[in-house]
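Structures incoming, each one as structure tokens.
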Structure P
Amino acid sequence: MEKTIKIKKENNIYIATISRPEVLNALNKQVLEELQELICIIQQDKLARILIITGEGRSFIAGADILTQSMLDIDGGIEWGRYGAKIFRDLEKLELITIAVVNGFALGGGCELAMSCDLRIASTKAKFGQPEVGLGIIPGFSGTQRLPRLVGTSKAKELILTGDIISAEEAEKIGLVNKVVMPEKLMEETLKIANKIIRNAPLVVKYSKQAINKALEVDIDIGIIMENDLFGMCFGTVDQKEGMNAFLEKREAIFVGK
């Protein structure tokens with residue numbers, strides 16, 4: 001069976017391309033299975049620093065496969081939703097930094113996958129939306145949970161209840177997208193951002209992501225305690241000594257991830 005995700009590794013960066021262009025890269029069971037396999041591979045690769053996910057052709061991911069979903073009953077719907085939601089949560093919990101490179105349509109499950117990533121860089125041709133209400137369902141891969149966290153409750157309700165599809169510029173304006181660039185510059189600009197991240201101390205980048213993600217799950221007092229603990233742990237690393245010594249010596253730091 002032909003693979004639906006093309007994987008390329010360049011130094012510390014994985015680039016995964018969803019490749020079902022004939023159906024605008026719609027998510028089906030095989031795509032999700034291969035995404036889970038990729039997550040497992042990355043979890044075992046201690047040198048990996050960045051995962052970039054994009055789509056082949058004119059779409060990022062146009063949603064979950066409608067034919068598959070049209071045949072589900074209640075139990076099947078629950079199982080399908082849990083399956084996709086778990087994989088997206090596993091993606092979100094990866095220690096490395098994940099970047100969605102949105103080259104075209106990011107609708108339904110595609111928007112949900114993009115929201116599971118740490119950063120979203122979009123082409124000027126990209127479109128975002130959760131149009132599930134028009135199909136008689138709600139977002140099923142955690143869209144109702146992540147969208148309010150990114151854009152606020154009121155805007156999330158508007159987008160989900162109307163099913164509106166918005167431009168990349170509007171997505172950037174409301175905080176759904178980090179940056180919008182011309183299509184021909186999309187991967188180039190993404191790699192610039194990826195390499196900026198890679199130049200920083202690996203453990204500290206991991207701790208920063210961990211602190212930010214946990215802040216969304218606990219109250220601020222618990223979050224501050226956790227931040228204090230992670231802050232203190234930084235002072236037990238080789239990279240903290242190197243970073244501060246390099247600053248005092250007016251030279252570029254050389255981080256080793258220890």
Structure Q
Amino acid sequence: MVAVVYALWLREVKRYLRSRPQILASLGQPLMYLLVLGFGLGPVFAKAGQGDYLQFVAPGVVGMTILFSSIFSGVGLLWDRQFGFLKETLVAPVPRLQIMIGRTLGGATTATIQGLLVLTVCLIAGFRPHEFSGVLLGFLFMALIAIVFAALGTIIGSALRDMQGFQLVMNFLVMPIFFLSGALYPLSNLPAALTLATGLDPLSYGVDGLRGAFIGQSHFGVATDLVVLSVLAGVFLAFGARAFSRIQV
């Protein structure tokens with residue numbers, strides 16, 4: 001089992017590393033949020049008594065990057081289906097569970113690498129974590145966010161059969177997940193309906209955990225964030241395995 005999972009994980013990582021122009025292009029949106037909002041809204045945020053907005057928004061931008069990168073691992077599943085590689089993989093004498101785990105972990109790894117790249121850019125821009133130990137905890141949260149949404153990407157990619165359907169998912173699922181996560185604004189003192197929506201958003205706990213680890217500010221509590229993300233990772237992996245086992249090629 002380990003050999004199969006490792007082979008599929010390595011394939012996903014190599015495919016990511018070979019796409020250097022795409023890696024650079026994918027940094028455009030996080031840089032826009034970081035630089036335009038980080039410096040543009042900084043004075044407003046400071047006047048409201050909330051401190052340095054760049055410090056606040058940087059963990060949110062890292063979480064956003066991991067969200068999009070890991071969800072897009074589901075697009076790879078659609079491409080493999082379209083070009084016949086998925087069929088070759090599924091007819092091999094290997095349990096589908098192993099295939100799913102290898103692909104999902106590969107997608108999570110590439111998303112984490114992308115998050116580390118954006119974190120490096122944040123450090124260059126002036127972001128400063130409070131403690132080194134918090135950085136290590138932040139890496140754990142980055143990995144958990146990547147696993148949760150890579151598994152969600154697998155569920156989505158297993159259920160869809162064309163790229164048009166994935167664009168609908170992006171508009172009506174992924175974008176709301178991002179904007180309701182609190183990546184760009186504090187979660188305190190929100191209207192009741194918005195408070196409920198942010199509490200149901202998985203990324204809220206990831207971004208909150210990153211803020212707690214990096215800058216010592218947490219809305220839900222770091223322990224709560226860890227527990228919620230760990231449980232969601234297990235649940236989404238289980239549903240992802242079930243959805244992947246039902247693929248018809």
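helix-only ellipticity at 222 nm (-39500 (n - 2.57) for each DSSP H run of 4 or more, over all residues; to 500) computed as -24000: which structure among P, Q? Derived from Q, not from the others. When FRET efficiency 1/(1 + (r/R0)^6) of positions 71 and 231 (r between Cβ atoms, R0 = 25 Å, to 0.05) is worked out for each of P, Q, structure Q gives the greatest result.
With relative contact order in percent (Cα under 8 Å, 6 or more apart) computed per structure, which member of P, Q shows the largest figure? Sorting by relative contact order in percent (Cα under 8 Å, 6 or more apart) in descending order puts Q first.
Here, each number is a calculation from the coordinates, and none is a lab measurement. What you are looking at is a predicted structure, and each value in this text was computed from that prediction instead of being measured. Cβ atoms are built from the backbone, for glycine too; each structure is taken alone.
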